[in-house]
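Quick note: the coordinates plus some simple rules give every number you see, no bench work behind them. As the structure is a prediction and not an experimental result, all values here were calculated from the model. Cβ atoms are built from the backbone, for glycine too; each structure is taken alone.
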Structure P
Amino acid sequence: NTGHELGHKKGKGERWLAKFVLAPCAYGHFFIEHNKGHHRDVATPEDPASSRMGESIWKFVLREIPGAARRAWKLERERLESRGKSVWSLDNEIIQPAIITAVAWGTTLALFGIGILPYILGTAFWGAFQLTSANYIEHYG
């Protein structure tokens, strides 16, 4: 949950650390959606990160993970467009951790071979699941 806490900080260095911490699980969009979307809309139908009454953890995971990614992209696109920048620029705070993820995974694959891929993907799923399950528990109903 270090990436979650670092994503709350205002300092540039801490926000970059959040990107690095979230990169191995390919969840770099988390701090954007969490801070700019979830905090604003918590416990409303607009918030994909708030679990609904009677919703199973598995149904929530299948709704929250893609929903959070879509909303993070929308929020980041709006931020960049308001500044006259392209969503595809390196100023995009979703693209930045995605590059870190690609480099980390690529380096790991180059060093250990394709046999490591199930571990990379399993670790990524588990990391994302931990953040998602925390949202489920903290905001149930």
Structure Q
Amino acid sequence: HYKKTKKGSGEDDFGKIRTRHLEPGGAVRYKSYLMVLTNDASYSAADVFAMLMADLPQATLIGDHTNGIFSDMLERKLSNGWKYPLSHQRYYSAAKVCYESKGIPVDLEARNTRADLEKGADAMIAKALELLGKRL
């Protein structure tokens, strides 16, 4: 993936894009089916994880789009000692698409309602199991 870091006060004042490339380590590698469940409560590291998994051929994202809050937080301090965080980065997919504020789209939609969850039903897990059953 790619990342830009804020460099100035302008809305689009970011530094140059930096590449973050991950390689598998060790001899053991998981190559089978991978189901990633997300919804709009998936944000920050979950956004980044979903973005990385979306590029894997064996991964299927199921549920609803992530929240789209990617940036690490930059902590600042006011003169009275209070601290506050600032979002100061933009993350980009391998295709250089920025999903900030939009979230990572899923391959298969499935949404849980409160009523379903209270009954013990989970549409996202059911969809993942259905897909897994078709692939085995």
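Here is how the numbers come out for the structure above:
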{"read-out": "Cα Rg over 2.2 N^0.38 Å derived as 1.07 - corresponding label from P, Q", "value": "P"}
{"read-out": "Origin of the derived value 1.0 (distance in nm of label points 7 Å out along Cα→Cβ at positions 59 and 91; candidates P, Q)", "value": "Q"}
{"read-out": "Structure with the greatest value (metric distance in nm of label points 7 Å out along Cα→Cβ at positions 3 and 27, set P, Q)", "value": "Q"}
{"read-out": "Origin of the derived value 67 (volume of the Cα convex hull per residue in Å³, for residues 43-82 alone; candidates P, Q)", "value": "Q"}
{"read-out": "Source structure (of P, Q) for helix-only ellipticity at 222 nm (-39500 (n - 2.57) for each DSSP H run of 4 or more, over all residues; to 500), computed value -20000", "value": "P"}
{"read-out": "Per relative contact order in percent (Cα under 8 Å, 6 or more apart), the highest-valued of structures P, Q", "value": "P"}
{"read-out": "Structure (P, Q) behind the derived value 16.4 of mean count of other Cβ atoms within 10 Å over residues 35-42", "value": "P"}
{"read-out": "Among P, Q, which structure scores highest (criterion: mean count of other Cβ atoms within 10 Å over residues 11-18)", "value": "P"}
